[in-house]
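Listed after this line are the structures, all set down as C-alpha cells.
What follows is calculated from the coordinates using simple rules that are stated; it is not laboratory data. Keep in mind that this is a model prediction, so the values were computed, not measured. Cβ atoms are built from the backbone, for glycine too; each structure is taken alone.
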Structure I
Amino acid sequence: MKSRLCLCCLYLLAPFLIHCAIINSSRTPDELILFAAIGTTPFTDTIYTIQTDGSYPKKLLTPQGKRSYLHASGYSLKQGLTVSIHQSNINGQVEDHIFVYRPSEDEWRRLVSKAGLEGESYMSPDGKYVAFAFAPQSQLRVWLANLETNQIQKLTEDDSEQNSWDRDFSWRLDSREIIFIRSWLGKGSTTSALLRIPLPGGKPIPLLERRPRIGAACYSPNGEQVAVFAEAGLEVLDVEGQTRAVILPWNKLPDRGFQNGGLCWSAKQNILAFGMYNNKTKAHEIWTVSRDGSNAKAIYSSKDTPIKVTSFIRQ
C-alpha cells in the first residue's frame with residue numbers, strides 16, 4: 001500500500017519536477033557574457049554578467065568606497081579573471097592597477113609591480129598568461145605576464161611611434177597568438193590597424209593595414225577567422241587567405257555607432273556579442289548576432305553607463 005502511495009505521489013510530482021528542472025537549466029547556463037559598466041561619476045564602475053538572451057543581469061564586482069572596477073576578462077569564473085581596479089591610495093592619489101582575481105577563493109593578486117601606466121588586460125584561454133596594455137615610459141603597448149613564473153615582458157619590439165597606443169586584445173584559443181588594434185592620433189583624426197603577434201613576441205604582423213575605422217576585433221573559436229568592426233560594418237576575415245565578408249552592415253544597425261563597446265565570439269555557441277551606442281535613444285546596448293549575420297538583436301540597454309563587452313565566460 002505504501003509503495004503504491006509513493007508511486008502515485010511520484011506521478012503527481014513528475015510534471016512539477018520537470019518544470020523546475022527546465023527553469024533551473026534556463027537560469028544557470030554554462031556560458032555568460034561578461035561586461036563592464038563604466039560609471040559617469042568616480043568610483044561607480046561595475047562588472048556584470050548576463051545571460052546570452054539578455055536575462056538575469058547580475059553584478060559580479062560592485063564598487064565600494066573609493067574602489068571600482070573598470071574592466072574584467074576571462075574564460076571561466078573558476079579559473080579566474082583579470083580585473084582593472086580604479087581606486088584611491090592611502091595618500092589620496094587615484095590609480096588604476098591590474099589584478100588577477102580568483103572568485104572561488106576571493107583571492108586578489110597584483111599583476112604588475114613595475115611603475116607605469118596600466119591599461120586593459122585579457123586572460124589567456126589556458127589560464128597561464130595575461131596580455132595587457134602597459135606603458136612604463138611612453139606608449140601603451142602589448143605586454144605579457146606569465147602567471148606561473150610571475151615574469152612580464154613586452155611582446156612588440158617596436159616602440160618608437162609617437163601618438164599611438166595598443167588596445168582591444170583577443171587571444172587565439174590555443175593561447176599562442178594575440179590580435180590587437182594599434183591606433184594613431186593625427187591632426188583631427190584617428191587611424192587604426194589590426195595586427196597579430198605570436199608568442200613569444202616580435203614584430204606585429206598586419207591583418208588590416210592602417211585605416212580610419214577599426215572598432216574592435218576578436219578571434220573565432222577555431223582561430224582560423226577574425227571578426228572585426230570596420231568601414232562596412234561587422235566583417236569576418238580569414239586569417240590565412242585574407243578574404244573578407246561583411247556579415248552585419250551598418251545599415252542593419254540603424255541609429256547605432258560603435259564606441260569602444262567590445263567584441264567577443266562564443267566558444268560554445270555560434271554567436272558574437274558586442275556593445276553599441278544608440279544615437280537616437282542615447283542608450284548603451286549589448287547586441288548578439290549569429291556567425292552568418294542573422295538574428296542580430298539588442299539584448300540589454302542602459303542609459304546611465306557606457307558598456308564594454310569583454311568575453312563569454314563559463315561559470
Structure II
Amino acid sequence: MGAQRKEAQSLQWFLSESRWDPEEINRRRVELLLEDPASAPNDRGALVIDETGDRKEGKKTAHVGRQYLSSIGKIDNGVVSVSSLWADERVYYPLEVEPYTPAHHFEGGKEDPRFRTKPQIALEVVEAALEVGIPFRAVVADILYGEHRGFRKGLEEKRIPYVLALKPSYAWYRPITEPGTVEEIAQLARWEGPEYTGEWVKLSRTFRDGHTEQWWALEAECRPFGKEKHRRLIVATTDPAELPDLTTWYLLTNMPAPGSLRATESGLEVAEVAEVVRLYSLRSWIEQSYKQVKNSLGWAHYQVRSDLAIRRHWP
C-alpha cells in the first residue's frame with residue numbers, strides 16, 4: 001500500500017504529529033504578498049468569497065459529511081471549505097480558508113453554539129482580511145451569499161461594500177400587477193436592438209488574454225431596488241433580448257450610484273454600473289485558483305483525518 005511507504009509515513013507525521021502552526025505559516029505567506037510591490041493588494045481589487053467541496057470516503061475524517069460538493073456538482077460524501085481570494089486584473093491569490101463542519105458533528109446539531117453556517121464563516125474570513133489590512137473595493141460572492149440575508153446584513157452593519165449575485169428567480173412581495181423577479185425586471189426593460197437600446201448601456205469587457213467582448217448593462221428601478229434605495233440591482237448580459245443563462249448576471253450592490261442622495265449619506269464610495277460589473281467579473285479568478293490548487297498542488301489529495309492535519313495540508 002502506498003500509505004505504508006516510508007515517504008508517506010514521513011508526510012503523515014509532518015501533517016499529524018509535528019509541531020508547527022498552519023495559521024502562522026499562512027499569516028507569513030500573506031505578509032510576503034503584501035510586502036512585494038508586484039503582488040501587494042490595492043483598493044481597486046475585490047475580496048472574493050466562495051466555497052468548494054471535494055469527495056472523501058468514510059465517516060471518521062474531520063468535517064466530512066453528505067453535502068453539496070461544487071467540484072462534482074452534486075450531493076456526496078465530502079469536505080467543504082469557505083475561502084477568500086484577493087483579485088484584480090493583474091494578479092490573484094488565496095488569503096484564508098476555513099472548513100465547514102456539518103451539524104451532525106455537534107451534539108446539539110444546528111443549535112449547538114459551535115455550529116457555523118457557510119455565510120457565518122464567510123463573514124469571519126472577511127473580518128480576517130480587514131484585520132490584516134487587506135484593501136479592496138468590494139466583497140464579491142455568488143448566489144449562495146447574495147441571497148442570504150444574514151450575510152448581507154453582516155456586511156451592511158460594518159459598512160462594507162459588496163457586489164453579490166442573485167438567481168433570475170429572486171423575488172419579493174408586491175401587487176400581482178407588478179413584475180416580481182429580477183429576470184422579469186430585465187425582460188420588461190426596453191430593448192429594440194443595438195440601435196435603440198432603451199435603458200441598456202453598452203459595456204466593453206477586456207479579458208486577460210487581450211480579447212474583448214461587448215456586454216450590456218441595466219440599472220434597474222423596482223420596488224426593492226434603485227439608485228436611491230439601500231440596494232441597487234444591476235443586470236449585465238451579452239444579449240438583452242434573450243438573457244442567456246450562462247452570460248447574464250443579476251447583481252446586488254450596496255454601493256451608491258454617482259449623483260444620488262445615497263452617495264452623500266451612505267459613507268460608501270460611489271460606483272458606476274460599469275464598475276459594479278467589473279468587480280463581479282473578478283469572481284472568476286477564484287474558480288481558476290481552485291483548478292490550480294487542486295490539479296497542480298493536490299489540495300484534496302490528503303490521507304489524514306484530524307482537523308489540524310487537514311489545515312496543515314491546505315497551506
Structure III
Amino acid sequence: MNVPAEKVRRQIESLFTAWGMDAGQVRTAAEVMVETDLSGVDSHGVSMLMDYESSKQNGKLNLKAVPRIVRENAVTALIDADAGLGHPASVMAMSLAIDKARKASVGVVTVRNSHHFGAAGYYAAMAAKAGLLGMVTSATRTMAVVPTRAKTSLLGTNPIAFAAPAKRNAPFLLDMATSSAANGKVKVYGLNGRKLPAGWVLDDAGQPVTDPDAAWDILYHSKKGGLTPLGGTAEMSSHKGYGLALMAHILGGTLAGASFSPVRVKTQKPSDPKGRSRTTWTKSSTCCTARRRSTRRSRCWCRAIRKPPRARSG
C-alpha cells in the first residue's frame with residue numbers, strides 16, 4: 001500500500017510532538033525518516049517507530065534531549081546527544097563538519113550518547129549536496145553479528161556511508177551495513193511475510209535461518225547465532241566484513257569515546273541509555289586536487305560505470 005509522503009511526515013510529527021519533543025527536533029527527525037523511506041531504505045524510516053516507542057516506554061529515550069558541543073577545535077568536534085533520538089544530533093554533526101570543511105578543507109565530528117539515527121547515507125549525502133566528500137561510520141548497541149568462524153554474536157551491524165558530488169550527475173552514495181543485512185531488513189521481511197535469503201542469519205550450529213520470526217528471536221532474544229558479516233561465510237571471505245565492522249566501530253565508536261558493546265552489556269544498568277555513537281567526516285575536493293579537474297574526473301567515471309554490458313538474468 002502506498003501512502004503519500006506528506007501524510008507520513010505529518011503522522012510522525014504528530015506522534016513526536018505528542019511525546020513532548022522539541023519542535024525543531026521533531027521536524028528534523030521526521031525529515032530524515034521520510035527521506036530514508038523515499039530512498040528505498042524502508043528498514044530505517046517510519047518502520048523504526050515501534051522501536052522508538054519501546055525505548056520511550058523503557059525510559060531509555062530522553063524526549064527533552066538537547067544535543068550540545070562538548071569540545072571542538074578548527075577541524076574536529078564532539079557532540080553529546082543527551083540520550084535523545086540520533087537524527088537531530090547527527091544532522092547537527094554533519095552540518096558542523098561541513099562548516100569546518102569549508103573553512104579548513106576537512107571536518108570530523110563525533111556524536112556520543114545517542115539513540116538510533118536512521119540511515120547513515122542521509123548524512124553522507126548532506127556533504128555531497130554541499131559539494132564535499134562525506135563519510136559516516138557508526139557503532140551500534142545491539143550485538144547481532146557473528147564474527148567469522150564463531151557461533152555467537154559479538155558485533156553490531158556497524159554501517160559505513162560515503163558520498164561524493166558528481167556535478168551534473170547524481171552524487172555517488174554508498175550506504176551499507178558491514179553485515180550481510182541490517183537487523184531492520186529482517187524485520188521488514190517478517191512484516192511482508194517473506195523468507196530470508198539463506199546466509200543472512202545463522203543459528204548456533206552455523207546453519208542458515210530463513211524464517212524471519214525465528215531469525216528475529218535469535219537476534220534479540222536467544223542470541224544463539226546471529227547475522228553474518230558481509231561476505232556470509234569464511235569461504236566467501238566474510239573476514240573482510242568482520243574487519244570492516246571493527247574498523248567502523250573504532251572510527252564511529254572508540255573515537256567518540258563509546259565503550260565496546262560486549263563490555264558495555266556486562267556493566268550497563270537497565271536505566272542507562274543505549275549510548276550509540278558515530279563519526280561524520282567531510283572533506284573539500286580542493287584539499288587534494290583542483291576543483292575543475294576533480295569535477296572532470298567525476299564525469300569520466302560516471303560515464304565509464306554506465307558502459308559495461310548487462311549480464312543476462314536467469
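A value of -7500 was derived for helix-only ellipticity at 222 nm (-39500 (n - 2.57) for each DSSP H run of 4 or more, over all residues; to 500); which structure in I, II, III was it taken from?
Source structure: II.
Comparing I, II, III, where is mean count of other Cβ atoms within 10 Å over residues 90-97 highest?
Largest value of mean count of other Cβ atoms within 10 Å over residues 90-97: III.
Thinking only about mean projected area of the Cα convex hull in nm², which of I, II, III has the largest value?
If we compare mean projected area of the Cα convex hull in nm² over I, II, III, the biggest value is for I.
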